[in-house]
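Take a look at the structures listed below.
No lab work stands behind these numbers, since they all come straight from the coordinates. Note that the coordinates shown come from a computational prediction; the quantities given were computed from them, not determined experimentally. Cβ atoms are built from the backbone, for glycine too; each structure is taken alone.
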Structure P
Amino acid sequence: MGLLARACPARLAALCPDLPPFDWLRPPEIGAVMVRGRMGATGAPFNLGEMSVTRCALRLEDGMVGHAYVQGRDRDHATRAAVLDALMQGPRAPDLDRAVLAPLRRDEAARLEARAARAAATKVEFFTMVRGED
């Protein structure tokens, strides 16, 4: 689910252009959630701010249920993620993993690698001169 939520909506639509028929359990709704943080990952939690999210739930004709929460206000992204969530619970899961999820994993790995390379380019090496006062 996290991979589908983090995927580029246009890339997800390109990988999975046709959606099977489904019934809405909860049509896409746009709302806000409070983002919380911690100082140093161990401190007391504090409210960092709000972010918009879109959520939905649906049922495929075969009875499989899919849910999705995606950052932002993209109803199509949430719908596509929920459909894929439902499809991954059925017999087509291995095929979908190869056709949709594997390319999304590669895309995400490339994005993270590019981000790490940009951060590494700004790395500064510090050194200390040894003073003779020891």
Structure Q
Amino acid sequence: MKSRTDGMWWGTAIEAPDPGALARFYSDLLGWPIGHEEPGTSILAAPQPGIYIVFQQATDYQAPVWPPADGQQRPMMHFDFQVGDLDSAVADALVLGATEATVQPRENVRVLLDPAGHPFCLCRDDG
């Protein structure tokens, strides 16, 4: 496509009832700095240049349900983070305010919910 450029990827946007709090959660979890904050928006900067996660204020926010259930807000996307020690990574996330989902898909993956209820996965690096 003619409209494509190098560096086209910029980031992803996540809705939250409190974008600043959710950005701080992921900043603490990942060790990534918050690159920008303004009312209703916080931006987390990955260590690799040009990759960002944007947290945006959402009115009437409804947290997704994991596992998906009929008639409930479904997760539309989730993050996967690779970790060396799954048990330690889960413990760290719980201390920061995550909760562990009741349904777990595989032995080497843990589904957690961030403080706004978005599911994310911690995946053990078995390589």
Structure R
Amino acid sequence: MANQDITFTPDPDTDSISSDVATFGGIMVSTQIPTRADGSLELGGITEQSECTLQALKVALERAGSSMDRVMHLTIYLTDMGDRAAFNEVYKRYFAKPWPVRAAVGVASLAVEGMRVEVTAMAAKG
């Protein structure tokens, strides 16, 4: 893309076909999956996947000049809406009042078999 007013921060995974963060006019968007610090996928239980996903979001936002307390909107994709309560327990360790605007969406599947959660966040820069 050749939009001079939009900045894309590449995903550290060289095989990825998605940017890690996109920035426009002080607003950032990031999508994260359950990636461990070493770059491998966490495909265990929902608690472990939620922890890795939100930690990856935190790292991506901080690397781009924002933070979890600057998140305005979060969309949570779950392959089993029964996992929502467990996700929320992890979520409460990363976010506090005033809570970001959010939506939880049930999906049939995600990009990798066994992946149970993915998040997309919009945050203010700075």
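Can you say which of P, Q, R returns 17.7 when Kirkwood radius over Cα pairs in Å is computed? Working through the options, I get structure P. Please state which of the structures P, Q, R yields 55 when percent of Cα pairs over 18 Å apart, for residues 33-104 alone is computed from it. Derived from P, not from the others.
Taking distance in nm of label points 7 Å out along Cα→Cβ at positions 97 and 113 as the quantity of interest, name the structure among P, Q, R where it is greatest. Across P, Q, R, distance in nm of label points 7 Å out along Cα→Cβ at positions 97 and 113 peaks for R. Computing helix-only ellipticity at 222 nm (-39500 (n - 2.57) for each DSSP H run of 4 or more, over all residues; to 500) across structures P, Q, R gives -10500 for structure P.
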